[in-house]
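Multiple structures are listed underneath, in structure tokens.
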Structure I
Amino acid sequence: MAENKTKPTDVPAAEFLAEVEHPQRRADGFELLEMMTRISGQEAVMWGPTIVGFGAYHYKYESGREGYAAAVGFSPRKANLVLYGLTDGPDADRLLPELGKHRTSAACLYINKLDDVDRNVLEELIRSGYRHVTTELDSP
């Protein structure tokens, strides 16, 4: 079975964020860094070259594939900010309609900039998502 390519690295998250070219993505990235650190109580860890993650949990699919992933995290991509771990928590269905301008996929939340969303709702999504994977799922 293939090894998971997205693993923790030793690259400091602030160093990665300082190199983000787009000024709005860079500023939003630093704000998310502060917000997720404060809410999770965890220091940021780079997962692979572009994901800033906080905490970790163990997953195992029916196929037998398993590994560890960041409990919550984000990546400041060129097109938008991608947030991980916020759409599966028990409060997501209630909170997402209140968030503001966004879109979702199977496991990701996409926003153009933090000013497009209600930061209080975003903080609740982070809190709920983090709590869900670290207390309800198998975490290390």
Structure II
Amino acid sequence: MKTLLKVVLSTAPFLYMILIWIMSGNPDDAVLRIPDEGVDRFVKESLHLVEFGILYGLFVIALLAHGKLRFTLNFSVALIAIFYGFVDEIHQSFVPYRSSTMIDAAKDLIGVTVLFWIVNRTYFRNPDHALTKTMKRLEDYLKKD
């Protein structure tokens, strides 16, 4: 069972990247359209802050699943998530009815950066923090055979 969980946690970031690619290849209202145009735009613009933070978080969990969460790898997966955000914006520039702006890329960057900061302030610097303890429990659980 632990092996299956490790596989799921390891593949999750890549499956999520595929999902992002598919979703950004469709018009922005293909899945959700809120009747109030202002609210619709606000929600979808705000999702940029969350979307790539989730991607980075999935990479962190994948590293935890293998006991490999170290600062250098953590920094590397943050850069990968940021780079993928830029690649996604370029991809969107070729999709009809989608837009690609530097503001969107900056929101992607901010989403990853905020979560990166949280992980660094907790996991690497504050062993007594509740998030650190939860992350360590997951890591320890998956280490034991």
Worksheet, complete the sentence: Candidates I, II; P(r) over Cα pairs in 10 Å bins from 0, in percent computed = 12, 45, 35, 8, 0; producing structure is I
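Of structures I, II, which gives -26500 when helix-only ellipticity at 222 nm (-39500 (n - 2.57) for each DSSP H run of 4 or more, over all residues; to 500) is computed from the coordinates?
Only one of I, II returns -26500 for helix-only ellipticity at 222 nm (-39500 (n - 2.57) for each DSSP H run of 4 or more, over all residues; to 500), namely II.
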Worksheet item: Out of I, II, which one gives 33 for relative contact order in percent (Cα under 8 Å, 6 or more apart) as computed from the coordinates?
Response: II
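Who wins on distance in nm of label points 7 Å out along Cα→Cβ at positions 25 and 121 among I, II, i.e. which is largest? Write out the running numbers ahead of the final one.
Numbers: I: 2.4; II: 3.8.
Top value of distance in nm of label points 7 Å out along Cα→Cβ at positions 25 and 121 goes to structure II.
I have 2.6 for distance in nm of label points 7 Å out along Cα→Cβ at positions 17 and 49, calculated from one of the structures I, II. Which structure is it? Could you put the intermediate results ahead of the total?
On the way: I: 2.1; II: 2.6.
Source structure: II.
Where a number appears in this text, it was derived from the coordinates with a stated rule and is not lab data. What you see is a predicted model; the values in this text were computed from it and never measured. Cβ atoms are built from the backbone, for glycine too; each structure is taken alone.
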